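Undergrad: Structures are listed in the sections that come next.
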Structure P
Amino acid sequence: MSKKPPAPMPSKAITRRNRRNAYLFLLPNFLGFLVFTFIPVIFAFALSFTNWQGSNKMDFIGIDNFIRMFGDSDFTISFINTVIYTVGTVPFIMLFALLLSMLINSGIKGAPIFRALHFFPHISSIVAISVVWQFLYNNSQGPINMFLRSIGIQNPPGWLSSATWALPAVMIMIIWKYIGYYMINYLAGLQAIPKDLYEAATIDGANGIEQFFYVTLPQLKPTTFYVLIMAVIESFKVFTPIHVMTQGGPGRATSVLVYQIYRDAFVNFEMGYASAMSMALFVVIFVVTLIQFKLQNKYEN
């Protein structure tokens, strides 16, 4: 039997044409990244070493803006609020998303409707959601406080008007909004786990709890790592719900880093100082992400 002749190699002209077409498809995305991300980041980095206020001359002042941050109470409070917000939202988002995904994966009736209802808040406008929750938190006419009064709580929390409850109120809304998105991520991870592992664990005598800790969780490590990284980054970038619901108040109770950067840049017109804070935020997110990668590699090893 004669061997089939090898397929002819594409000519250099065809190779060049294919490479050119590939670059043309990539060009719009590359230009968008260059114009709307890379150049603004470089410009912000340069501005962080100036005292530019939007209309005055850009005077180079070295690292004065960065030194100023360490003595700025607004920056310190905003950073602490951001950390509190992150610690108070990310673990609960991950926990509830995992529990809901396991509930759906168990084959309950109406699972598609249940999944859609929980995913709907994620695709809804964050501005619209913030306005709705602002009404829900209304002290006198809000449904939440009306319900609390109906069960005998005479003095329910002031929520958004309370320095104690304002930040937790925003955190509750954010947890509700994002668990649906990460639930879908966990659901995809659960459905990718081979059924043979559960069958082998059952044969070995493992009960449901043991299967969860020794089969499900280890198999979900990549998904959990992705959810953790994305949830932490999103928490450090929070802005819209703070701007819509509290404007950083009452006082500075809900002022977070991105909102403080916005205020310094577009309210106080201290573009140089705001750029320095944005660089500090970039460093914080980069360091946190790097630590997470290191811990992930150590855990896997």
Structure Q
Amino acid sequence: MDKFIYLNIMAVDLSIEIAGKQFNNPIWTASGTCGYGEELSEYFPLKQLGAIITKSITLDPRKGHPPPRVFETSCGMLNAIGLQNVGLDDFVSSKIPFLKNKGANIIVNVAGNSIEEYKSICERLSDYFADISLIELNMSCPNVVNGMEYSKDPKAAELLVREVKKSTAIPIIAKLSPNVSDIAEIASAVEQGGADAISMINTLIGMAVDVETFVPRLSNITGGLSGPAIKPVAVAMVYRTYKRVNIPIVGIGGISDYRDVIEFMLCGASAVQVGTANFINPLTAVEIISDIGNWLGERGYSSPKDIIGKVRDK
């Protein structure tokens, strides 16, 4: 028996274009929830995904925070991984070739401690222009020191994007934080800085405590809350931001099935990222691809573009 899961989609063109790049469908995996694709490749062909967004890459390898660094919550999870990753050299020498060999559409998530570090990574990635569709700037990680430095202030956000754009011709997605007073203001700022798209939202800051020991559940004390619990927050922020910017929005936050995707798209998302659900069911993304194709086809839509921003305001 074939070990892979293959898609069954009605006659609907699920392809989309973002920043001049073509994607087979709008269903992507979120950074940090599927490593570099090796594990998922055991369940289905990675080329079935619209794109795979890699774990955050930093200039040098990082061990991340010590355990415990993940804790399950009601309708979600807290994580404080601390950007553990293999570093840029290992990534370009082994991870990009693996993903390319699997036919994956590659989006690289990048994190840095300074603007110069972001620029240095993105400049190096430019050597792989033919293999990388987009770069996603992780400017909003809530569980490392200074991880939100560039997402809290509009001027800092605009400057980061503007400077990074000088270092690479690969289109840039700015990943935004919900832990701000006005995310649409930050979105407008990165658009002014030249961002080609926005992804939102990153995790909300959260905390859990063991009531028997009085000790925080995470070694980092606080972490990022993800999963279904944050979906209404994410949908509302996409809705507000869609009214303020003219660049594509990639929705993230608690997506578990095709109905969640449709919500995000109705509120303005052109594509979405499946995150925490991958830990529960690694087939979630490909199941959503099939289901959303069938949902659109049954209702006479020829493309997901037909429903973007079509929510009916009362």
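Every number in this text was worked out from the coordinates using simple rules, so none of it is lab data. Just so it is clear, the model here is predicted, and its values are computed rather than measured. Cβ atoms are built from the backbone, for glycine too; each structure is taken alone.
Undergrad: If we compute distance in nm of label points 7 Å out along Cα→Cβ at positions 46 and 78 for structures P, Q, which one ends up with the highest value?
TA: Evaluating distance in nm of label points 7 Å out along Cα→Cβ at positions 46 and 78 on every structure, the highest lands on Q.
Undergrad: Something else: Of structures P, Q, which gives 0.40 when FRET efficiency 1/(1 + (r/R0)^6) of positions 190 and 278 (r between Cβ atoms, R0 = 35 Å, to 0.05) is computed from the coordinates?
TA: Value 0.40 for FRET efficiency 1/(1 + (r/R0)^6) of positions 190 and 278 (r between Cβ atoms, R0 = 35 Å, to 0.05) corresponds to P out of P, Q.
Undergrad: Looking just at Rg/Rh (Cα atoms, Kirkwood Rh), which of the labels P, Q belongs to the structure with the highest value?
TA: P
Undergrad: Assuming 0.50 is FRET efficiency 1/(1 + (r/R0)^6) of positions 126 and 222 (r between Cβ atoms, R0 = 35 Å, to 0.05) as calculated from a single structure, say which of P, Q it is.
TA: Here the read-out was taken from Q.
Undergrad: Match the computed value -7500 of helix-only ellipticity at 222 nm (-39500 (n - 2.57) for each DSSP H run of 4 or more, over all residues; to 500) to one of the structures P, Q, and report its label.
TA: Q
Undergrad: Taking 28 as the value of relative contact order in percent (Cα under 8 Å, 6 or more apart) derived from one of the structures shown (P, Q), identify that structure.
TA: Among P, Q, the structure yielding 28 for relative contact order in percent (Cα under 8 Å, 6 or more apart) is P.
Undergrad: Using mean count of other Cβ atoms within 10 Å over residues 150-157 as the calculated read-out, with 10.0 as its value, let me know the right label among P, Q.
TA: Going through each structure in turn, the value belongs to P.
Undergrad: When FRET efficiency 1/(1 + (r/R0)^6) of positions 14 and 70 (r between Cβ atoms, R0 = 41 Å, to 0.05) is computed for each of P, Q, which one produces 0.10?
TA: Attributed to the structure labelled P.
Undergrad: Out of P, Q, which structure matches 19.6 when mean count of other Cβ atoms within 10 Å over residues 94-101 is calculated?
TA: Computed on structure P.
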